[in-house]
Structure I
Amino acid sequence: MGTRWIFAAIGGYALALVLIALWPTPVDQSAGPWLNEFLAKLHRHGFPKWIGYRKVEFGANILFFLPLGLLAMWWTRRFRVTLILGVALSGLIELSQLLFLPNRYPSLWDILANSLGTLCGAVLFIAYLWFEERRMRRDFAST
């Protein structure tokens, strides 16, 4: 199998990213009313009121770009390149929405959230490498 799985993951993620980022209307448009109602129920039961629709959307953007950080770090092994890729790709998406998709709402907050997602993915990959190296050293020392 080798590295086939990573290229399949990159291809699948890239397809999802393009479809969601360049969809003519906001992809969360139909979920908005449901999510607001769900958050209102949570707030009535003690969930912090400061967590609203915009915070959830911000968090979703972070989660959506986390795989980019993981996959780019796996492929390049370069932290700086991964971060530049995340920021540049996010900026390109928002610029495309501004210029070509009148029903979409480009935002600097989206660029920030997407960049944070890329950063989190890159850091997770570095942590994985660190733990894997520790495990290998421990296994080597015990032989």
Structure II
Amino acid sequence: MDIDKKLQAAVQSYWDARRHNKEKQVKSGKIDAGTRGEVTGGTQMGALEVLVSDILCDAGLKKVDVRTRTALELPGYFRATKKWDLIVVSNGALVLAMEFKSQAGKSIGNNVNNRAEEAVGSAKDIWTAFREGRFGQAPPPF
């Protein structure tokens, strides 16, 4: 796999999706403030998710164990479930749970704070769910 070329294509796809989301929103007449319309349409991180999935499979994981579009819910503690962007479940054990977040736009400070709070909250939630037995007899997820 030529990771450099695939990464370049994935990054270009990110920017193309942002542009498409903004154009779609302008056509709808419902315009968010600033650059928010570029990211509220979703899908901008899809190519990066596929790239990471491909890398994991090249590293030896089975394609069937790497999930990026469906069956992404894991038990939580402070919330019933959390839908992740990419998970790997191999031999019945959670190997990886990953979120993809972008950091672009004019409100960097606020976005960094939100992403930090989300990362800490998600980590606390999944660890507490594991500690409280929500994953059954599975080995520690990390």
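Coordinate-derived values only; no laboratory data. Given the structure is predicted, the values throughout are model-derived calculations rather than measurements. Cβ atoms are built from the backbone, for glycine too; each structure is taken alone.
Given a value of 30 for relative contact order in percent (Cα under 8 Å, 6 or more apart), calculated from one of I, II, which structure does it belong to? Structure I accounts for this read-out.
Of the structures labelled I, II, one was used to calculate Cα extents along the principal axes in Å, giving 59, 42, 28. Name it.
On the way: I: 59, 42, 28; II: 50, 38, 26.
Attributed to the structure labelled I.
In this comparison of I, II, the computed figure 23, 15, 7 for semi-axes √(5λ) of the Cα gyration tensor in Å, for residues 22-69 alone is attributed to I.
Work out which structure the value -27000 belongs to, where helix-only ellipticity at 222 nm (-39500 (n - 2.57) for each DSSP H run of 4 or more, over all residues; to 500) was derived from one of I, II. Walk me through the numbers before you get to the answer.
Details: I: -27000; II: -15500.
Computed on structure I.
Comparing Kirkwood radius over Cα pairs in Å, for residues 54-101 alone across structures I, II, the highest figure comes from I.
Suppose you compute FRET efficiency 1/(1 + (r/R0)^6) of positions 6 and 134 (r between Cβ atoms, R0 = 30 Å, to 0.05) for every structure in I, II: which one lands on 0.25? Walk me through the numbers before you get to the answer.
Values: I: 0.85; II: 0.25.
For FRET efficiency 1/(1 + (r/R0)^6) of positions 6 and 134 (r between Cβ atoms, R0 = 30 Å, to 0.05), the value 0.25 is produced by structure II.
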